[in-house]
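Below you'll find a set of structures to go through.
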Structure I
Amino acid sequence: MNDTTQRPELPDHLSIDPRSPHYVAAVFEHDVGITFNGKERMDVEEYCVSEGWIKVPAGKTLDRKGNPLMIKLKGKVEAFYR
């Protein structure tokens, strides 16, 4: 498969929330994958490779503004394009 478009470099800290200062729209034009402790995770909302953490929703729990409640998990984080 030939990909003719140039992909931007994945940042060290990335969030899928457009209100976050760590949101980069150009990255989300491509499919991004996250590996956490050797397993691929599909539910990651935010990650930081250098600090070694991800934020994932805590089940169906919502905060008072109606957003999913996030928990931070620490471990080895790797980001890649699929």
Structure II
Amino acid sequence: MVDAFNIVHDRIARSRLAGDPPDVMISPRLSGFGLFEFHRATEMIDRGQHAAQRVLSDVKYDLDHSPAAARPTVIVNSAK
């Protein structure tokens, strides 16, 4: 059931991204975490923060060097 959910989720995400691609996508490494491991949320949040830190300087540069009307869209993706 979890595998079926992951396949459906992946296809929906790919479809949405194809229709309106983000300027920045942050993909924390979440392999090793199960779908229902809510008790490990702190670990997952930490990984998301580390992933955001890795791209932060690039995002700041893009924001500082783009016109206000063309500000990047940022999407956070929890890829496994």
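Where a number appears in this text, it was derived from the coordinates with a stated rule and is not lab data. For clarity, every value in this text was computed on a predicted model and none was experimentally measured. Cβ atoms are built from the backbone, for glycine too; each structure is taken alone.
Quick one: relative contact order in percent (Cα under 8 Å, 6 or more apart) came out at 29 when computed from one of I, II, so which one is it?
Structure of origin is I.
Work out the source of 4.8 here, i.e. which of I, II gives that when distance in nm of label points 7 Å out along Cα→Cβ at positions 43 and 67 is computed.
Answer by label: II.
If helix-only ellipticity at 222 nm (-39500 (n - 2.57) for each DSSP H run of 4 or more, over all residues; to 500) comes out at 0 when worked out from the coordinates, which of I, II was used?
I
Among I, II, considering only FRET efficiency 1/(1 + (r/R0)^6) of positions 11 and 51 (r between Cβ atoms, R0 = 25 Å, to 0.05), which has the greatest calculated value?
I
Given -0.81, -0.88, -1.00, -1.06 as the derived value for log10 I(q)/I(0) by the Debye sum over Cα atoms at q = 0.17, 0.18, 0.20, 0.21 Å⁻¹, which of the supplied structures I, II does it correspond to?
II
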